[in-house]
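What follows is a set of structures to go through.
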Structure 1
Amino acid sequence: MSTLQAIILGIVQGLTEFLPISSSAHLALVPWVLGWPVPSLTFDTVLHMGTLVAVVAYFWGDIWRILGAWWQSLRTRRIDNPDARLAWLLILATLPAVLAGVLLEDLVEGLLSTPAVVAAFLIVTGVLLFVSDRVGRKQRTLEQLNTLDAVSIGVAQACAIIPGLSRSGLTIAAGLFRGLTREEAARFAFLLALPITFGAAAQQVYIAARAGLSSADLLPMLLGAGAALVAGYLAIRLLLGYVRSHSLRPFAYYCWVVGVAGLVLAWLR
């Protein structure tokens, strides 16, 4: 993979990881359409490290406050602080994705990674965004989040192990179905990305380090991760500002257009 290709894919990853349009779909479809080399799992993971840093940079104040409250709750064995409660709900919501990754990752990678399947599930992402935006009450805040809400959103994140189902799209849609406002659903989705992305990325970086990387491999990866970081940070700012007063339906339309185009290309090839 050339340096330019790595940077372009980094930008694609950064934008599509947080905009609810499926980074996995775009990282599969863009190289396929352009005839580029298929990104390795290690490259994909390094790009996710870039977006992980973007989330940490944007939510640094929130993260520090939530971690402090969580640690205090461990020491006092009391959860009487809204931030401590949010921390435990984020942990609970992370568990379904951890189980899905351990039990189903190899099966999903083997059976559901073809361009046609990815495009089809991108259309499903659009349907979920459209329906949740229409029927969600959009009244509740994160302080009103309960255990059932966290589990529901966590299961949605676990389903995003399937390429083409947007992690941010599904978790935001689940939040809307549970009555959260668009902004609060997006905020919870972004915070929820932290533990699962960190765990998966750390595992793959360890595997890559043991296997060894040449300098020719390392430079495109680092540049791609840097591009993903910048694009991801901008995407978070864009989406949180946008959803305060706008519908998610344009993202649903985009998913449908790209998904249908992917299906047509797969059929023609």
Structure 2
Amino acid sequence: MVGLAAVLLVVGYGSTPIFFLFLMSVTVQVLREYYDLSSACPGDKLVGCVLGASLLAGFYAFETTAIIGILTGIGFVLCLLSLVHFHNEETSAPVFEGQAVGIFVVALFLAHYVEIRDLEEGKRWIFFLLSVVFAGDTCAFFGGRAWGRHKLAPRISPGKTVEGSILGLIGSSSAGCAFALVFLPGVPIESAFVMSVLLGFLGQLGDLWESTLKRRARVKDSGKLLPGHGGFLDRVDSLLFTGPALYYLIVLLTGIP
């Protein structure tokens, strides 16, 4: 509840610089936990966090052309990093893959929240997404415990069930449509429904993706900074894939520039 209150204050009432600093701190912490799970050495972890933070800063400070240049530069640095590790064939490929995923999945995807908030109704769209994801997580958890019988992905996450997943999608679509009716009256209910279902599905996919990382690392949580919840990556895994999807769905389905 304390964390949720902080998010509501920063997103709803914080200035753009404050929101950026908040997102930067979350991104860096999530990257640290990701590189811990991927067993990156301290030097590689530092490089990944710096490049990821630079990418987020680019979304905040520059136009599209500059962002493309930053992405190209980061890709070049990653290639150089793979050359440094090339003497050890067993580690060169995993290091390159781990760095690329950390920067172009974790940092790049989270950077889209800067773009969303800059929209005319950006704050409401972020709250729309949080409602969809949180409702889906809650319904999937309690529904799965009550009625779950068929395992969804037992090798990745034994606790998740097909029934829980379906109820999660129902919760996501219901919350998204209700939120849109009250706070986004200009959005057609059909569009809100399609967006909610897709975002709910991508939120579950992000959760499964993070579960694969923890299974490989043989740990239960990505970190211990949030008592009772694990790490930051455990909390934002459902928001990784949904952020970019929401931004482009807003443009495609609603026509909002």
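What follows is calculated from the coordinates using simple rules that are stated; it is not laboratory data. Every value quoted in this text rests on a predicted model; they were computed, and no experiment measured them. Cβ atoms are built from the backbone, for glycine too; each structure is taken alone.
Using the calculated result -25000 for helix-only ellipticity at 222 nm (-39500 (n - 2.57) for each DSSP H run of 4 or more, over all residues; to 500), pick out the matching structure from 1, 2.
2
One of 1, 2 was used to compute percent of Cα pairs over 31 Å apart, and the answer was 27. Which one was it?
Label of the originating structure: 2.
To which of 1, 2 does the computed value 3.8 (distance in nm of label points 7 Å out along Cα→Cβ at positions 64 and 104) belong?
Label of the source structure: 1.
Please state which of the structures 1, 2 yields 38 when relative contact order in percent (Cα under 8 Å, 6 or more apart) is computed from it.
Here the read-out was taken from 1.
Figure out for me which of the structures 1, 2 the number 18.9 belongs to, where mean count of other Cβ atoms within 10 Å over residues 128-135 was derived from the coordinates.
1
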